[in-house]
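Next come the structures, one after another.
Rule-based calculations on the coordinates, nothing more; no lab input. Predicted model, so just to flag it, every value in this text is computed and none were measured. Cβ atoms are built from the backbone, for glycine too; each structure is taken alone.
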Structure 1
Amino acid sequence: MILRHPRREEIPQLAELWSDCFSDAQEDVARFLDQVLRPEYGLVVLQPNGRPAAMLTMLPVMMHTNTNIYKGSYLYGVCTHPDFRGQGYFHQLMERAKEEAKSQNRQFLCLVPEGEKLFSLYRSLGYETLFYRTQKKLNPLDYEDRQVLCTMEEIGEGYYIKLRQLYLSGLDLSVQFDGTLQTILYQDLKDAGCRMISVQCRYGHGCVVFTQRRDTMEIWEAAMDPTCFYSIITSLAQRFGAKQVLLTGHPCYAGTRQELSPYGMYLPPEDKLALPGEKYPQPYMNLMLDQ
């Protein structure tokens, strides 16, 4: 068994492995890997014939707090070919990822498990479920009494990234992609059919990311203060002909614990970085290429 960084000429084989393990189209995966893959951003386990048997990517992210910015790695596309599972490749990849984070002076690892069983698996490796999201149904008519005058416009990549960065950087603790990966995220959202709307009213300024099917608006993120959001939700729904809103957002939108869903997990490679939840009760991470 050989465990090493991947090489660019291996992208077609890595895309094939990824597609064998997930439901993503091979051509889409190959395009994504071509855009983001640098040797230090990935790990691969090779079969005796030189073809990849397992892999993961380690994408750079930043954790913003009130006082500091920490560099970290987001583990994505962690997979082992079905024919090679049960041979310990997953655990070797995860252990090596910790070593790589230390060598790159990255102060934490984070990831988004796909399904409840994987939360338990990563917990056995020391990861903590740190990030939660609100998920709730809203009737826009219930907020008519809060409605205020507002302006809305559909926006493109540059303005969307700017507004989202301002929102995330203003929270007590948030995680977001570093550098060009924010453009990759925007492209991923657009490929999923999302629209980005800039909203401004007397309570603030922000943006909404949503898809819509018939009269139901599914908001993937409301990047603004809740007071602002609830004051414009009726106007937003009316503009796009929505009678029901499904909101996914910051934990502060939750009225009860039942409206929170576990989302992301966190691991500091060293004890120097305390678990953020001890100091920041509502850490936020969302839209991490997992939709």
Structure 2
Amino acid sequence: MLIAIFSLLYVIGTPIVSAETKSITQETIGKSFEVDDTFIEFLNSLPQKKGAYKSSKRPILLEGAMNIEIDKFVYALKNPVVYKILNYVYIAGTYKNYPVIVARTEQGMENSAAVTALAIENFNPIAVINQGTAGGHVAAAQINSVIIGDKYVNTSAYITERLPEGAGVKVTPQEMRGTFAYDKAEKAFKLYQEYYPDPKLLKIAEEVAASNKNFVTLTGTISSANIWVNGLDHHTYLNETYGSLCEEMENAAAAQICQSSNIPFIGIRSISNNARLSEIHFVNTGGTSQKFVLLVVEKYIRYLNQN
């Protein structure tokens, strides 16, 4: 029931202020179920930049779909400024003296792909980290645990078996079709059933997990689709068929764009809900993923500065 309420609040939305006094950022960011007026006010207080982004070093791009998935990133930036591209907002600044861009992708695969592609074109990031919250598929994916993705699957890109009229609707069994991304070696777009993280980013994330006992972590497959799956048997099917530890709505799409653009990528998630463990959606878990990712970014910056 709580999940339905949160979803409904997101769909309905709530105006921040009257239309007459909205800033560009206010029009774009808005308020969803993560009601946090303080962060929204902070975003709207930031200077807004026009023109091309300039930096002596290629920035690291950090992505999150909602305010609760980017707020700690933005607060951590020094000298943050806002860029608006189409109706998407990017916050540029520095972290540990290195350029970082924080993007609010909005929810969904199409938004995630668009925001990533626009960022690659306009900011030329050296790496992309897509993170946020996710729903667990297995009991081991505890609430507030961190999932380090070593594989990303679009679980809406499948082919069902042919059935006669009147046989009913069945999504299983199914064959993974995949999605199209550019292959640099073949110089052509081809179907990918799975996407993988940059090996260096994955190694750093696992090193952070091993050295920091403040986080409960798992490494495995993250599945993505514009679908919120509530059925436990469906969760089991996704785990047994694809190895999925959790589901969300952005990672595989961002990974697909990074594959096409030859940009290092990793996806990381914190578990906000798991129907095997609780009926509650714990929205405050968005901070856990960000805290973990900031440690990954700090270690990655040290690597970049040495190479």
**Q.** Top of 1, 2 by FRET efficiency 1/(1 + (r/R0)^6) of positions 95 and 215 (r between Cβ atoms, R0 = 35 Å, to 0.05), largest first
**A.** 2
Q) Upon calculation of Kirkwood radius over Cα pairs in Å, for residues 167-230 alone from the atomic coordinates, which of the structures 1, 2 produces 13.1? A) 1
(Q) Using distance in nm of label points 7 Å out along Cα→Cβ at positions 63 and 191 for the comparison, can you identify which of 1, 2 gives the largest number? (A) 1
Q) Which one of 1, 2 has volume of the Cα convex hull per residue in Å³, as calculated from the coordinates, equal to 134? A) 1
**Q.** Parent structure of the calculated result 1.2, given that distance in nm of label points 7 Å out along Cα→Cβ at positions 55 and 103 is the read-out and 1, 2 the choices
**A.** 2
